[in-house]
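Asker: Below you'll find a set of structures to go through.
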Structure P
Amino acid sequence: MKSAERKVAPVSEYYICSPSKTAQEAFFYPLQCGDFTYEPGYRLQRRSFDSFLLMYIQKGTLLLDYAGEQQEVRENTFVLLDCYEPHGYATQTGCACLWLHFDGVMARAHYQMIRERLGNVFRLADGLFVTGRLSAILRVFREHQTVQEPLMSRYITDMLTEFILASPEGDGARNSENLTERAVRYINEHFREDLSVDQLAALSGLSRYYFIRVFRQETGYTPHEYLVNRRMATARYLLKYSSMSSKEICYESGFSGESVFCSAFRKIHGMTPGEYRVHMNAHPEPGTAGGTEHREHPIRPDRAE
């Protein structure tokens, strides 16, 4: 469709999509998308437009008015807005962009995570993947292809995931996901040792505060919580499948002393290690003989069990 909006060049096109009830309940879904060229002097101001907006500025500059601030957005830059809030944008020089209004049951959670990491305006070291997905959505409508809502949801998920995994420090910065993976791997290999958050932060080359924030964003746990969960997973395994004493399990799991181990175990599981062992033996898993049969399986962090 061609836009009749003032100061939108005739070459511009946009498409409207009406999501099914299934899409609204289960997927991300597009509402409108377009490839616009704004002429100098274009201006838009809205109190609300029920959706989230992703824009990619291809050429020119856009002046964004959002959350009480004005910001100039240059080419090769992404903009992500919560259009349920007042927003506006304009251009004095002219501007070409791809854009997508979308929503979904998890849209707000993804938006808030991305905004906390990257802000509302950001660049990627390599934005080709996201622009490719934007173009793919446009192509479905432009070529009158059958709109497959699960595929549309996948495209939107891909773009949002790419933003979530992107570095919060701009082009060429270290990827925080890689730093977190490195820290998790180190914890899994050295959890029996006396590890501190400062030590883990130093290994990642980050400040203590920033390391804790990034780690929590990526795993859902603070580094200390993850370390304790890793030690507890080992302790539970040994209590279930070994004849080691509580004291031996304590040190094998990385706790500094038996009293510390028992206190932490009771706090998390509501029973002592000994009570846990009796309970597990009294309620064996299917396929075991009285709960004492030894079976090899991976030890995983608490939330993975």
Structure Q
Amino acid sequence: MSIEISGLNYIYMEGSPFEKQALKDVSLSIADGEFVGIIGHTGSGKSTLIQHLNGLLKPNSGSIKIGDLVVTEKGTDMKKLRQKVGLVFQYPEHQLFEETVYKDISYGPKNMNLSQEEIDERVREAMNCVGLSEKYMNRSPFELSGGQKRRVAIAGVLAMNPDILILDEPAAGLDPAGREEILTQIRALYLERKMTVLFVSHSMEDVARIAGRIIVMNEGTVALDDKPAEIFSQADALRKMGLDVPQITELICELRRRGISFDNSIYTIEKAKATIQLMLAKKQNTGGDATC
């Protein structure tokens, strides 16, 4: 499902001494089936932006269209909208409240007035999508690991069969193993369902690994919007916005400063490894210095 945002403006606490414009004339088009990373430092507007997409916040001006639904029109069916747009908040495990994993995941489908058979099917399918075994179905969600709790929370949103999935810092606070686990599962979920995914993060490494397009927010505006290779080739611009670039990008920049000719578009370990192997093979075949 596609997203069209035009001239979006939002002001927190308008008219008060604490007034702050969080979004400034934001316009974006996101195609059906895209996996988009949204990055930016704290206060850049990224979380404010995504909360507009399922009607949690209403803009001061501008328009948002989700598929054929105009979110900003008076009288828009918000229940229908929130079935289409699933939003997983940062630290979603804090929203878990039921006695069992099954009850937590089935909460949304039950409110959609589905039959028990449909509810059971959706719970099982959602658990399978996030890699949770059915043996956890009758366990308390509070007995699970941090990564497993995140999976339960994401499964609860997936059980409503949204067309768009928005994830706000889904790996925040997890240990390295839990982080790897949840990111791998999100990527697998996207490949399986081919849904539109918006992945909000402050981690360049996480976004670099799984997003096909990156939007950089800065001071309430869209500062950059391009493919990952193009975004990470602008390391100086990112640093000026208070953002860190992926560690591998830092390494490549340092090697370039030392005279080794590397492509600017290298931003993942896998790509760096493949490039270095190619350079070494070329050097071995020619007996000379390898450049790329």
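Asker: Looking at structures P, Q, which one was distance in nm of label points 7 Å out along Cα→Cβ at positions 83 and 107 calculated from, given that it came out as 0.8?
Answerer: Structure P accounts for this read-out.
Asker: Moving to a separate point now. Say we calculate distance in nm of label points 7 Å out along Cα→Cβ at positions 91 and 243 for every structure; which of P, Q gives the highest result? Walk me through the numbers on the way to the answer.
Answerer: Values: P: 7.7; Q: 2.5.
When distance in nm of label points 7 Å out along Cα→Cβ at positions 91 and 243 is calculated for P, Q, structure P comes out on top.
Asker: Here is a further query. Name the one structure among P, Q that distance in nm of label points 7 Å out along Cα→Cβ at positions 11 and 59 of 1.6 was derived from.
Answerer: Q
Asker: In addition: Quick check on the output: 13 is relative contact order in percent (Cα under 8 Å, 6 or more apart), derived from one of P, Q. Which one produced it?
Answerer: Attributed to the structure labelled P.
Asker: Taking mean count of other Cβ atoms within 10 Å over residues 115-122 for each of P, Q, which is largest?
Answerer: P
Asker: Compute mean count of other Cβ atoms within 10 Å over residues 19-26 for each of P, Q and report the one that scores greatest.
Answerer: That would be structure Q.
Asker: Of the structures labelled P, Q, which one yields 24 when percent of Cα pairs over 36 Å apart is computed from its coordinates?
Answerer: Q
Asker: Here's a follow-up. One of P, Q was used to compute mean count of other Cβ atoms within 10 Å over residues 51-58, and the result was 17.6. Which label is that? The partial results should precede the final answer.
Answerer: Values: P: 21.6; Q: 17.6.
The read-out was computed on structure Q.
Read-outs throughout are calculated quantities, based only on the coordinates presented, and are distinct from any laboratory measurement. The shown structure was predicted, so the numbers you read here are calculated from the model rather than taken from an experiment. Cβ atoms are built from the backbone, for glycine too; each structure is taken alone.
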